[in-house]
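No lab work stands behind these numbers, since they all come straight from the coordinates. Values in this document were obtained by computation on a predicted structure and should not be read as measured data. Cβ atoms are built from the backbone, for glycine too; each structure is taken alone.
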Structure 1
Amino acid sequence: MRQVVKIFTFYKVDLWELSQSVVRELTPLAMTKGLALNLTLVEATDQTSLWVRGDRLELRRLLTNLIGNAIRYTDTGSVELRLQHSTRDSPENKSIVLEVEDTGIGIPPEEQKFLFERYRQGNHQRRGNGLGLYLSHQIVEAHDGTISVKSKVDKGSLFTIYLPQVTE
């Protein structure tokens with residue numbers, strides 16, 4: 001099998017502006033399902049300091065995939081995208097935290113450990129190709145970040161992403 005290598009182009013990216021754009025783009029999809037799609041700055045987070053060094057197109061793909069999945073697997077309730085500064089950081093290593101939380105069908109614990117593997121699909125009845133979360137994981141890692149999930153069946157899922165903040 002031939003492997004394609006993606007070359008990322010890193011620039012300073014405003015995550016607040018990018019998040020607003022993705023939420024605007026996906027709001028009609030959420031509305032057709034009767035879902036609320038909300039974008040929130042947590043607590044006293046300053047929207048002018050939510051910058052990372054990254055590939056804007058790939059970060060857009062990451063947000064679109066995670067929010068799109070949340071909408072797809074949520075039948076009632078809401079999808080929330082939250083941004084904030086990490087409270088676990090040292091002054092010289094700061095991160096921005098993005099959280100995508102839904103009130104959807106949730107992911108069983110036995111499936112969560114394989115969630116970011118290529119071509120892995122859950123045992124749900126909804127369509128997918130098993131690449132979205134794998135690619136999301138690859139994008140986050142290429143940006144020196146981390147991604148994790150907490151989920152409960154019939155309660156929803158919370159995807160948490162940490163990306164290094166640009167401070168200069």
Structure 2
Amino acid sequence: MSDDVLAENSQDFGYSLGVLHHVPDTPKAIESCVKFLKPNAPFLVYLYYSFDNKSLAYRGIWRLTDMFRRIISRLPSKVKDIITDIIALTVYFPLAKLSKLMNFLKINIESIPLSYYRNHSFYTMRTDSRDRFGTPLEKRFSKEEIEKMMTDSGLTNIKFSNNQPFWCAVGFKIND
């Protein structure tokens with residue numbers, strides 16, 4: 001084995017935050033990550049969620065934006081950068097600031113798209129806009145699907161965060 005390859009069962013922890021929903025075979029990718037963990041080591045994962053807790057209207061808005069993502073993601077990198085920056089400035093930022101104001105006024109913001117960004121920097125909005133609209137492959141998973149993928153990959157004692165962004169989860173490699 002060369003020095004630049006990790007040995008199986010060698011790592012004290014592992015994580016993948018915001019990557020594995022952009023690969024063709026997410027279950028296999030999780031399995032590949034877990035094989036490098038020592039027994040009982042934690043694996044932290046964040047995968048895009050399938051809006052299982054959102055209204056039909058909210059999911060419809062997402063479907064519309066996904067059509068734009070499919071077009072934007074095919075553009076040259078420089079053009080993608082400009083367009084995703086414009087989306088951050090004209091969509092993310094206004095909705096985030098509206099949500100911040102509504103939240104301050106004690107108005108429920110749960111149904112406002114992008115309300116999660118109300119306390120985040122514009123830099124975060126820009127990078128997340130690029131991540132969302134600049135990638136050709138985007139998969140979304142329910143909590144149950146994520147738990148199954150983690151369990152099937154040899155993880156146990158799986159815990160999910162109930163806070164945004166959904167779904168962050170941690171599981172521990174089964175003791176071989």
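Looking across 1, 2, the calculation of Cα extents along the principal axes in Å that yields 51, 40, 27 traces back to 2. When Rg/Rh (Cα atoms, Kirkwood Rh), for residues 71-150 alone is calculated for each of 1, 2, the greatest value falls to 2. In terms of relative contact order in percent (Cα under 8 Å, 6 or more apart), which of structures 1, 2 is highest? Biggest value here belongs to 2. Taking mean count of other Cβ atoms within 10 Å over residues 95-102 as the criterion, the top-ranked structure out of 1, 2 is 1, with the highest value.
From which structure (1, 2) was helix-only ellipticity at 222 nm (-39500 (n - 2.57) for each DSSP H run of 4 or more, over all residues; to 500) calculated, if the value obtained is -9500? Comparing all candidates, it corresponds to 1.
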